[in-house]
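Take a look at the structures listed below.
Here, each number is a calculation from the coordinates, and none is a lab measurement. Everything numeric in this text was worked out from a predicted model, so none of it was measured. Cβ atoms are built from the backbone, for glycine too; each structure is taken alone.
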Structure I
């Protein structure tokens, strides 16, 4: 049985991760932490997700959590990731990263840490999104850039702070890989005013925000006379928690490396 720890256990995703770990017969809860000074520190973790105490208290020592865990799941904030990667290396603990909005420095730091411990990083832990990403790459490789334009639309709840979403960017990366180009060279993340005709090969993004939408993503391949649309709609964040725990169980005890959900699922 693998011991799994949860960073940011008192947040919305953290509580779902707690529930998912406790529901898994192959996993046990190593603990959960919040930032020092958080009002939840010292409370029984069981009371965060139901009426029954577990006798395990919310901590504030991430170092201690990594030491006690086979794998730790991180859906917190990009600013906390360098410290968490450092602790994963220190203790040889697998780290599953679902945090989005990472900058180049954060990605570089993860790649360095992955030389010494197993790290699974994905902008979206959903099994469905993982399969969609694979299909998008295959379609992009088959549908010529001089005939089919690629547009990606995404919609999330009003509280989401990054745009385009990490998942939309991952889908864009998949399309770019299929066409053997760099996304940075062909991405158009916004349009406003007289922007001119659409350049051939461009990969466009449209961002929508509102209500309580968990996550809708659609990839459109548009040509003269026909259009292919392929997408995914998430109606519950529990799918992300389920995928993250699956990734933690897979990564625990694995050789150092930077992995993705495709590795976890064997896609």
Structure II
């Protein structure tokens, strides 16, 4: 069966688990060759084996996209080894919560570096290639999907800096969209609510307990649910752009 993304190449950051892993599998299932980027090589190798086991193409790129040069190298290797770049999914991110008064400022730095600078660096490196892909076959359109959050729309206590980074992704995405939309590079924003990923486990124990108390009884979204949204966005016909998708668990 012909995939809707046959002949295209996608790069997914934060692909070693959760939404990034699910997105890479979904795009590969549509026929895209997929470059998968993260810091955990063993997880990337396992994901690549799964994609190849389904007769897909996967390129493993071990990289920390908070370093500008590493982000540019990941994009350059994708184009060099897979031939082009049609889709970028800027998924890598971290959520470290806590009251402003008590929060360790190194956590703030980690969020700013990954949630904002990592997104910026990857987008900047990818744009020339996305613009080139949009001018040629097979689809004459390219996609840049940025992962934000409900926290990019609504400010919550104990979320101040995480809110700030995700609001920043929203503003960056909309400004960039207006710069490139006439050139058929579609910039889309995905804003999930509570998803069953590793994000919560990266917090201090007391913060994890707080999250569980507030949201632990609801039926969470799964990474595959978000991957389905990403798949929908990037498989629309050339004349349709899905600018923004907010999705939450029904009970949230």
Computing distance in nm of label points 7 Å out along Cα→Cβ at positions 61 and 165 for each of I, II, which one ends up highest?
I
Computing Kirkwood radius over Cα pairs in Å for each of I, II, the value 18.1 comes from structure II
Given that distance in nm of label points 7 Å out along Cα→Cβ at positions 5 and 117, derived from a single structure, equals 2.9, which label among I, II identifies that structure?
II
Among I, II, structure where helix-only ellipticity at 222 nm (-39500 (n - 2.57) for each DSSP H run of 4 or more, over all residues; to 500) as derived comes to -10500:
I
Which of I, II yields 15.4, 48 [Rg and Dmax of the Cα atoms in Å, for residues 141-220 alone, calculated]
II
Comparing I, II on distance in nm of label points 7 Å out along Cα→Cβ at positions 197 and 213, the highest sits with I
Computing distance in nm of label points 7 Å out along Cα→Cβ at positions 173 and 189 gives 0.6 for which of I, II?
II
